[in-house]
1. Upon calculation of Rg and Dmax of the Cα atoms in Å, for residues 103-174 alone from the atomic coordinates, which of the structures P, Q produces 15.2, 46?
2. Any idea which of P, Q comes out highest on distance in nm of label points 7 Å out along Cα→Cβ at positions 47 and 183?
3. Suppose helix-only ellipticity at 222 nm (-39500 (n - 2.57) for each DSSP H run of 4 or more, over all residues; to 500) works out to -26500; of P, Q, which structure was it derived from?
4. One of P, Q was used to compute Cα extents along the principal axes in Å, and the result was 64, 35, 28. Which label is that?
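No lab work stands behind these numbers, since they all come straight from the coordinates. Keep in mind that what you see is a predicted model, and the values were worked out from it rather than measured. Cβ atoms are built from the backbone, for glycine too; each structure is taken alone.
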Structure P
Amino acid sequence: MRSFFSDRDKKKYYRGLSEDQKYEAFSEILFDSEHVVFLGGAGVSTESGIPDFRSRNGLYKKRDRAFGRYKPEYLLSIECLRNRPEVFFDYYRKNLDARRALPNRAHEVLASMEASGRLDGVITQNIDGLHQKAGSRNVQEIHGTIRMNHCVSCRAPYGEDFIFESPDRIPRCPACGKMVRPDVTLYGEFLPQPAYTNAINMIGLADTLIIGGTSLEVGSAAQLAHMFHGRHLVIINKGKTKLEGAADLVFHDSIGKVLDRIT
C-alpha cells in the first residue's frame, strides 16, 4: 500500500493523476483493501431503465396531469398513504413497478466482487431489488423494497406482485380486510431496522468506501457517507456529488464501465 506523510500529500498525489492512472490507482486501492463497501443510489439502476428522482429526466421532473396538484415527495409519503391512499397507490403502481427490470453491468460486477471476496457488501437507497437479482447476497436496503408488502393490521406478508396486480384501487389483505402497503420507506417514516444498523456497522469496518450513483442529497446516504473514516473514498457518478472534495478518486462516468476496468 502506498504511504503518505499527510492527508494533504495523499490528496495532492491522487489529484495529479491522469485518467488512466486513476484506474490503476483504483485497482491498487482495491487490491490492498481488506473491507470494501459500496454505497449506491438511483444512478446504479438508471442503465436498467429505472429513472432516478431528481435529475433532468428523473421521476420528480415528470409532468403528469393526474398528479399535478401534488408535490412528488408528498405522493411517496406516509401522509399521502394515510390520507389519500387511492392517490398513493395510483402513483405507486404507475411509477415504481420495476419487476421487469434487469440488472445492468454495475449490479453484475458488484455481485462478482462480493462472490470473490473483494467486496463486503452493498448499501443501497434503491428499492428495486436488482442487486439481489444480479446475485449480491449482503444487500442493506436502507429505503426498503418493492419486493415485499405487508398488511398494516395483521402484518401478513405478501410478495411483490400483490399490490401491482390487485384489482382493488386500495389493496386489501385477504386475511383481515385491511390495507396492504409496500415495504418501502416513505417520506415521514423512520429507516428500516436492522438494515440501517447493519449499514452503519459495515461503514465502520470499511477501509475503502465506493459511493456510486448518488448525489448524496438524501439525508440517509449522506449521513452514512459522513460516518466513513477509513483510508480511501472513491466516488463514481455521472453528475457532481457532495463529498468530492474529500474523495481520493472521482470518476464522472458509468458505474459499470468504471468497475469493469478495475476488476
Structure Q
Amino acid sequence: MMAESDAEEERIEERRMPLIDHLIELRRRLFHSLIALLITFLICFYFANPIFDFLVEPLAALWEGEEERRLIYTALHEKFFTNIKVAFFAALFFSFPLVASQVWLFVAPGLYRNEKMAFLPFLAATPVLFLLGAAMVYYIVMPVAWQFFASFQQFGAEGALPIELLPKVGEYLSLVMRLIFAFGISFELPVLITLLARVGLATSDGLKNKRRYAIVLAFVAAAILTPPDPLSQVSLAVPIVLLYEISILCARMVEKKYEKKAAEEAV
C-alpha cells in the first residue's frame, strides 16, 4: 500500500511539474513584456511633445495661417497627464512587436508545425490591420471631421458675442485616441472571425445569414465610437461592413481547407 501511495504521489508530482514550468515561463514572458512596455513608455514620454504635435497636425493644417489659433489647458496638471497618456498610447503601439514576440515564444513550444504556420499569419496581420485603420482615421476622417466641427464657430455679428473654438489638450487627445482605437480594432474583424472559423465557432453560412444584423450593429457601433457627425459614422460603418464581407470569404477559405483535408483522409 505504501509503495502504491508513493507511486501515486510521484505521478501527481510529474503532472504538476509541467504546470509549474508553464507558470514560471508565463511569469517570465509577462515580465519581459512589462519591461519592454516600461522602457518604450519612458522613451515616448521624452518625445511626448513631438508625438502630440503629430496627433494635432490635422487640426494645425486646418488652421494654417491663423497664428492666433492655439490649444489650451485649464488645470495645472492637465498637460502633464496628457503627456503621460500620449506616452502610454505611443508605447502600446511601438512595443506591440516586442510583446507579440513574447506571446509567440510562450505559445510556440506547445504548437505543432502546421499550427505554427497557421498562427503566424494572424500574428503578423494584427498590427498591419490596426495600422491601416489608424492611418485611415488620421489621414481621411480627422481632417474632414475637424473641419465640420470648426464650421460651427460664430465670429460675432453685430450685437452678438463671438463663439470661438479653443480645444483643450486633454479632450483633444481623448477624442483622437478613441477614434484611432475604434478604427484600429474594427479593422481586426477579419482576423477575429477567421480565428473563430478555424476553431469551429463561426461558419460562412452563419455569417451570411446574420449579415443584416451585422450591418445594423456596424452603424450602431460607429454612432457610439465616433463623433456625432454623419461623415465620421459612415467612415467607420462602411469599412466594418466591407471587412465583414471579407471575413465571410476568409471563413469560407478555412472551411474549404478543412473539407479538402477531410476528403484526403477519407480516401
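1. Values: P: 15.2, 46; Q: 23.4, 76.
Matching structure: P.
2. Values: P: 2.8; Q: 2.1.
Largest value of distance in nm of label points 7 Å out along Cα→Cβ at positions 47 and 183: P.
3. Values: P: -9500; Q: -26500.
Only one of P, Q returns -26500 for helix-only ellipticity at 222 nm (-39500 (n - 2.57) for each DSSP H run of 4 or more, over all residues; to 500), namely Q.
4. On the way: P: 64, 35, 28; Q: 100, 46, 29.
Computed on structure P.
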